[in-house]
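I've put the structures underneath this note.
Since every read-out is calculated from the coordinates, none of them should be taken as a lab result. Note that the coordinates shown come from a computational prediction; the quantities given were computed from them, not determined experimentally. Cβ atoms are built from the backbone, for glycine too; each structure is taken alone.
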Structure 1
Amino acid sequence: MQGYGKEIESPDEAILVPEELKGNVHVLLGNMDEIYHFHGDIFFADLKEFETSPSEVGKCFIRRVSIATMI
């Protein structure tokens, strides 16, 4: 998770980063911790419920849509 910010701020990658993001990495990656924990602690458990019925995986997204919009 920390690697992305370092890459964006690296002088070696400066030509690849849009001007609007230079010095504003927090705009792009500010909620990375919350997203990481949501996927690891909540969403992964939901996915495991449908391990034997992959055609039902869409239910995970529907169930968690309100949580995902809060992140």
Structure 2
Amino acid sequence: MGQLKFQNQILIRDNNGNFCRQGDSGALIIDQQTKRATALLFGASNEFTIANHLTEVLKALEVGLVS
């Protein structure tokens, strides 16, 4: 695939390796303070979890959330 560049991703520092596990891609990420869905998990490394802003995902898919 060559070199890929991602923009406007959310980086979650994961020093302990506890934020996500293998197979969690696509999981909904909830903000602890607001209890609102904010992102979809995209991938991870040993140090970071990478997520897509939920508003951008919903816009790209032309769908919305029902409350």
Among the shown structures 1, 2, from which was the value 32 of relative contact order in percent (Cα under 8 Å, 6 or more apart) calculated? 2
Say we calculate mean projected area of the Cα convex hull in nm² for every structure; which of 1, 2 gives the highest result? 1
Structure responsible for -3000, with helix-only ellipticity at 222 nm (-39500 (n - 2.57) for each DSSP H run of 4 or more, over all residues; to 500) calculated and labels 1, 2 on offer: 2
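One of 1, 2 was used to compute distance in nm of label points 7 Å out along Cα→Cβ at positions 27 and 59, and the answer was 2.6. Which one was it? Working shown, then result.
Numbers: 1: 4.1; 2: 2.6.
Only one of 1, 2 returns 2.6 for distance in nm of label points 7 Å out along Cα→Cβ at positions 27 and 59, namely 2.
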